[in-house]
Structure P
Amino acid sequence: MDRRVLVTGATGFIGRRVANTLAKEGWSVRAAARDPGAILAPTSIERVAMRDLAQPADWSKVLDGVTHVVHLAGIAHAPGSLPDALYMRINAEAPGELAQAARGKVERLVFVSSVRAQAGLSADHIITENDPPQPIDAYGRSKLEGERLIAASGVSFTAFRPAVVYGKGVKGNIASLATLAKTPMPLPFAGFDNRRSLLALNNFVAAISLALASERAANETFLVADSEPISVADLVAAMREGLRRPPHLVKAPLGGVKRLMRSLGREAEWERISGNFVIDASKLMGIGWRPSVSTRDGIVKMMRAENGAMAP
């Protein structure tokens with residue numbers, strides 16, 4: 001039987017790579033986005049339009065003939081700029097409707113949730129799936145509710161809670177830190193020895209591919225992160241190594257850096273760079289997933305790819 005996978009959010013940072021990789025692995029891929037003309041993919045990939053998830057949609061057409069689904073479409077974390085109800089509509093109700101429509105028709109629905117469904121910006125212990133979920137904002141709560149609605153639908157599913165994903169084309173906090181790393185100035189991160197888990201895009205795509213086919217992934221929720229966490233100091237040093245520059249990091253009083261960021265209204269960013277956030281992905285490794293990219297090597301390669309020094 002032909003394996004046909006629907007990938008929603010196929011114009012996104014993760015969705016583009018997922019669609020292209022699955023096509024190379026022999027899947028028939030139907031890539032869906034609000035603007036299918038913007039999907040960068042080989043001609044072998046079928047492009048289809050997907051309605052704005054802010055409104056209820058009929059999923060029957062895009063699901064026709066599909067055996068598997070990877071649902072990536074949604075609103076990313078954008079603090080303070082969107083109403084809570086919109087997060088809930090797009091990140092929870094829409095996936096729930098998709099799951100209801102897919103029940104009895106598809107073999108597996110892979111839902112890309114977020115580690116923010118599990119925890120806040122930092123944690124004083126290693127995070128595992130056994131921890132009670134404690135989202136702290138509308139984004140995290142909406143992702144957790146999306147997981148619940150999918151599980152309640154009766155469709156065979158796998159939910160992923162990935163750490164921050166990085167790779168060529170990344171946006172958000174990793175991109176902001178990379179921009180800082182590109183400057184010639186010394187950066188005050190030498191004293192930041194806290195540990196944070198990240199996730200290489202290649203490692204995450206491999207996890208998604210595994211979940212589509214593994215019976216051991218059925219109706220399970222997995223945290224996903226690279227094998228080892230990295231300190232902020234080592235992260236910036238790896239970025240500058242990717243630029244073929246010395247780290248050029250200096251020590252500064254952490255209290256002073258904290259006060260500066262607070263005065264700039266960047267307290268959330270302070271918690272991200274100063275706190276620990278370590279994820280244990282051993283549950284996923286227990287069903288056969290093996291992250292092939294270490295965080296340090298992945299960051300070096302990302303910076304060289306962004307600057308045209310080497311292929312991604």
Structure Q
Amino acid sequence: MSWKEFSVTVPASTANLGPGFDSIGLALDLHLSIYVSPAAEWTVEYCDEVYQHLTSGVDNLIVSTALAVAEQFNRLLSPAKLRVVTNIPLGRGLGSSAAAIAGGIEIADRLLGLNLPIKEKVKIGSTMEGHPDNVSASFLGGLTISYFDDNELEVIHVPQVDIGVVILVPSTEFLTIESRGLLPQTLEHRVAARGSAAGNVLSATLAIGNWETAGRLMEKDTFHEPFRKNKFPNFDAIRQACKEAGAYGSTISGAGPSLFIATKKGDEEGVATRLGNQFPHYECVVLKPSSVGIQSRETVI
């Protein structure tokens with residue numbers, strides 16, 4: 001089957017926002033762009049040297065995802081060459097794997113002409129990821145609050161998020177599997193109930209755009225932060241510095257090791273400068289939420 005070259009662009013994301021564990025995601029303005037062209041076999045070419053160590057054949061996450069979608073629908077997928085340009089750092093808690101999975105789903109959908117509804121794409125990605133937070137934000141953009149139990153998916157979408165974002169990025173990677181290994185198998189009922197209450201109020205405040213309250217609730221997690229925070233140099237000092245700088249709140253970005261700081265829109269540069277001076281072993285990255293989710297378009301020659 002002949003087809004025209006096209007591209008797929010996917011935003012990065014931060015997940016959890018504290019007690020919204022495995023359910024809340026926010027798209028960010030870093031992007032994975034995949035340029036797709038016909039080829040005799042699957043190949044993946046990364047344009048940035050930082051990503052050169054990633055696999056370049058059918059075991060690449062983008063390709064394996066696309067092939068898995070084709071298998072799910074009992075279809076054969078024609079091979080393609082993928083040229084990848086991305087500024088989403090790997091292993092930093094910014095949804096690099098979710099972006100790759102979303103990209104693979106979109107490529108399969110387009111090549112096979114499946115015309116899947118966006119919610120079905122999110123459900124497929126959530127099944128592959130095991131949770132819907134990052135992948136829903138990458139598909140939809142903005143902020144997403146999701147429920148997923150392997151069969152049922154519900155997503156509340158807040159398209160526009162008016163905040164500034166500072167990400168503190170350490171020099172070391174922290175694999176998600178390692179981070180999840182720090183979590184306990186069980187929580188006391190009262191601890192889980194307190195975390196659930198924090199997540200409920202956080203979701204409500206995010207839905208109505210009350211970031212003053214949301215920032216405080218971000219810091220009341222009981223599900224993962226208490227068990228991961230010791231992996232972050234100066235975690236408590238950074239949180240205090242964020243308060244002193246006037247930020248809404250701070251939390252671990254996804255599974256880490258980056259930290260997510262929400263600020264008033266327009267304050268992010270000043271907060272980043274202040275934190276960069278106090279904690280030079282972290283790289284301070286100023287970002288903004290992405291209201292645009294995944295996009296696919298024909299390549300213009």
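Where is FRET efficiency 1/(1 + (r/R0)^6) of positions 90 and 274 (r between Cβ atoms, R0 = 30 Å, to 0.05) largest, in which of P, Q?
If we compare FRET efficiency 1/(1 + (r/R0)^6) of positions 90 and 274 (r between Cβ atoms, R0 = 30 Å, to 0.05) over P, Q, the biggest value is for Q.
Kindly point out which one of P, Q the value 0.95 was derived from, the read-out being Rg/Rh (Cα atoms, Kirkwood Rh), for residues 130-281 alone. Attributed to the structure labelled Q. Kindly point out which one of P, Q the value 17 was derived from, the read-out being relative contact order in percent (Cα under 8 Å, 6 or more apart). This figure was derived from P. Looking across P, Q, the calculation of distance in nm of label points 7 Å out along Cα→Cβ at positions 50 and 74 that yields 1.2 traces back to P.
Between structures P, Q, where is distance in nm of label points 7 Å out along Cα→Cβ at positions 114 and 250 highest?
Q
Can you spot which of P, Q the value 4.0 was calculated from, given it is distance in nm of label points 7 Å out along Cα→Cβ at positions 154 and 290? Going through each structure in turn, the value belongs to P.
Quick note: the coordinates plus some simple rules give every number you see, no bench work behind them. If you're wondering where the values come from, they're calculated on a predicted model, not measured in any experiment. Cβ atoms are built from the backbone, for glycine too; each structure is taken alone.
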